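**Q** Dropping the structures in below, format is structure tokens.
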Structure P
Amino acid sequence: RELDFSRPATNSVDAVSNRDFALDYLSAAATCATHLSQLGAELVLWSSEEFGFCEVADAFASGSSIMPQKKNPDAAELLRAKAPRVAGHLLALHGVLHGLPLTYNKDLQEDKEHLFDAADTLELCLRAADGMLSGARFDRERMAAAAADELLAATDVADLLVRRGVPFRESHGVVAGLVRGALERGVTPSELSEDDLRALAPALAPGDLAAVLREGATLEAKISQGGTALARVREQLAQARAELVGRPG
């Protein structure tokens, strides 16, 4: 009671040798670090010249040692690199524990290094991710232009053919031919002539294709729960914000 434990240990052997609490924390920490790593990898891609979707604030980036124009998203790269370190601590502690006889063994002192370093590393990663996201600038116009790529709607065109009675295994091939035909002609699918469209996809009316390829139509068509339609995305954001209300930090 004086040590503020909720109750006595039910088994003295377990009290001395059990390290499940450390494994549980390390497992959760490794999962969290993996998600942060994926976030970092995404931001590395998004901030590249090829994507150009976002720019990381100077406080979380550095210049190249050789290329004056280059800006390196350091924090994002380090988020990507830290996850294996945390996951390694989980695996290492499993290795320490897996062959131990009961009860206490000196091997158990190794839990401190793995637990403490994982906690410090994860805390650093969370602070870095928070600061980096708070200061990042996103290029909405460039992202919208990328989302408007007509080739992203190829599956939607195949689904439209299915609704017209074409089996999906056939519609898949039809749309592949449609895309190939457009690429060979150096045009987008919406720029195909009516004659080309009749030859490549006779079951598809020009008006139907235009509706599917309209800018934003592909995203807005995904209206099921968790989908990409704007209303669904707003619902997910509201749910995420509600879950964060009242949480410490």
Structure Q
Amino acid sequence: MAVDVHVVRVFTRGEVGGNHLGIVADGEVRATEVMQAIATEVGYSETIFLSDDGRVRIFTPFDELPFAGHPLVGAAWWLAHAGVRVRELRPPIGPIRCGVLGDRGWIEATLDQRVEEFSGRWPDWLPDPVRSCVVHMPIPYVIWQVASPDSVASIDPVPGNEWVYAVADAGATTRARFFVGQEFEDPATGSAAVALARARVHWGEESGEVRILQGEEIGHPSSIHLSWTERRCRVAGTVHPEPSLSI
């Protein structure tokens, strides 16, 4: 039986770029291995499965995630434009507030993630490091702040298996790249934006607002709006629909 997969691009920059998302919203109860097989065939960085009661499950082509930002932002936007207003979605990590404002979808997350100072040797591949910490999302994200946007752009694929978010500030803009080891670079990463807010609070920046630019190096320019206080953050971005798939 064919499965209809709705498709949107999340965290677009104007009309272009963003991160593709598959949305399965038929309400059918499926085994984990079936959802994983669908996500693998879709092939996007994530596919989200929506239940009628607000529970969601998120899969990469390889595994299930307890939390991911761009699927929740995209799902909130898609549901609103399908006539379904929701105030929260419930991934495995717990309830996440969400909504739509104009052409932007948004999520809000608490900033209670465990943070550790990076205790290893600063890697040779990292240009001009400034500071670092590890934020547990609960998957550990290594946050590296480097000296300039050019330093971010110069990074080659990251060796090893760590999930790495490299950032550099330029006024009200932050340039970013997100790597899953040597295998994958993500064009727009909402969960990493949450991790960055948590890192900023850890570093003493109790509130702030930035526009995160990501994805240029892989041909998917993306834009994420991040604002935070000491306890919460909001991640928002524009969403554009694409033609659906039948799997």
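Every number in this text was worked out from the coordinates using simple rules, so none of it is lab data. This one's a predicted model, so the numbers in the text were calculated from it and none came from an experiment. Cβ atoms are built from the backbone, for glycine too; each structure is taken alone.
**Q** Tell me which structure, out of P, Q, gives 4.6 once distance in nm of label points 7 Å out along Cα→Cβ at positions 75 and 211 is calculated. Write down the numbers at each step before the final one.
**A** Details: P: 4.6; Q: 2.9.
Corresponding structure: P.
**Q** Oh, and also: Assuming 4.0 is distance in nm of label points 7 Å out along Cα→Cβ at positions 83 and 203 as calculated from a single structure, say which of P, Q it is.
**A** Details: P: 4.0; Q: 4.7.
Computing distance in nm of label points 7 Å out along Cα→Cβ at positions 83 and 203 on every structure in P, Q gives 4.0 only for P.
**Q** Out of P, Q, which structure matches 23 when relative contact order in percent (Cα under 8 Å, 6 or more apart) is calculated?
**A** The read-out comes from structure Q.
**Q** Right, another one. Rank structures P, Q by mean count of other Cβ atoms within 10 Å over residues 163-170 and report only the one at the top, that is, the highest.
**A** Values: P: 11.4; Q: 21.2.
Answer by largest value of mean count of other Cβ atoms within 10 Å over residues 163-170: Q.
**Q** Match the computed value -5000 of helix-only ellipticity at 222 nm (-39500 (n - 2.57) for each DSSP H run of 4 or more, over all residues; to 500) to one of the structures P, Q, and report its label. Don't skip to the end; give the middle numbers.
**A** Values: P: -19500; Q: -5000.
Of the structures listed, the value fits Q.
**Q** Given a computed value of -1.11 for log10 I(q)/I(0) by the Debye sum over Cα atoms at q = 0.15 Å⁻¹, which structure among P, Q does it belong to? Can you show the working numbers first?
**A** Numbers: P: -1.11; Q: -1.01.
It was calculated from structure P.
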